[in-house]
Structure 1
Amino acid sequence: MNALRNVTFAAGIALAPVDAGGAESSEWRALADERAVIRIADAIDRAVDAQDWKLARSYFAEQVTVDFSSLSGQPPATIASGDLIGTWAANLKGSKTSLHLRTNHQVAIDGNGATVSSNGYAWNRMEGNGDPLWEVWGTYEHHLSRSDDGWKVDGFTFRMTHERGNPWVKATPGR
């Protein structure tokens, strides 16, 4: 179904007149770029929740500047994307599951750079020490750069606004 939708969208762009009701071809490209960067931000969540670490890694540049300081207390840092994914994989495995959701995407594209800001909600669930649920709300900011391989995330920030539940679930890796 996605392939059909993509072909239909591409055909619509290719067949649209240069002046499609005031929409210039550059506006169509901007719309396609906006959709692409939102899709990547959302796809990271799906890959993490499915524990598909190879797929999750594919959305990132080699290096990524991360800021999860409001959640972890650690300062922002630039790290290898493989290390970021490795940390997630070590925490979210086996008996620990997650669900990540985001909404209200705002996109700013500046040449070969893009920023996606969104509101987010996530939970982790793991049995073994009281309440099995930990939840968090906040805002996400993904920075992406256009490369020969398409858009890649090279900056990722999460700003926590609220959390509740069992901190043991947050802090304890799955088994």
Structure 2
Amino acid sequence: MENNSRRGFMGKAFGAVAGVGAVGSLVAMKQTWDPLPSVKAAGFTNVDLTTVEANVLVVEKWRGKPIFILKKTPEMLAKQNDEQNARDIKVGEDSYLVCIGLCTHLGCIPAYASGEEKFKCACHGGEFDTSGIDILLPPPSPLPIPPFKIDGTTLVLGEEGEEYKKMKEAGVTV
């Protein structure tokens, strides 16, 4: 009789250890399937636009790419044409350029010359205006506008909001 109770206890103990091990293994496997926190964070980037100064370039990082954010001055807006106005992102009374800061020629990062109010690519001499439109070759196209959403005075990069969808429908961005 004593052997049966001892054997029963050992069986239950082994079963409990095996059960805990199985649960631990499942939890570990699930964690390996989930994306890393750095990958999750790379999906969306929030930018508080109230801190952006006029004619001062702000560079944020989104999905490993530089994102240019430029608040336009009233003088800049007065000189713009319809094509340039269509690329502006309006938040309240302010207008912003938001674009991926990689030259569309070979992917170099253009520098902003605030005195001249243009972006200059040092690789091959290409230039873009304050709306990201190519004004001096060799860049074949304007600086692309990333997916964005406006939430109050916060710019959410990586999410397609109504403003972005309208730009996409109008052919302003791809």
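FYI, it's all coordinate maths here, none of it is from the lab. Worth saying up front: this structure is predicted, and the values here are computed from it rather than measured. Cβ atoms are built from the backbone, for glycine too; each structure is taken alone.
Annotations for the structure displayed:
- For relative contact order in percent (Cα under 8 Å, 6 or more apart) computed as 17, the structure of 1, 2 it came from: 2
- Read-out semi-axes √(5λ) of the Cα gyration tensor in Å, for residues 103-158 alone, computed value 24, 13, 9, structure in 1, 2: 2
- Structure (1, 2) behind the derived value 4.3 of distance in nm of label points 7 Å out along Cα→Cβ at positions 31 and 71: 2
- Cα extents along the principal axes in Å derived as 62, 34, 28 - corresponding label from 1, 2: 1
- Distance in nm of label points 7 Å out along Cα→Cβ at positions 55 and 95 derived as 1.6 - corresponding label from 1, 2: 2
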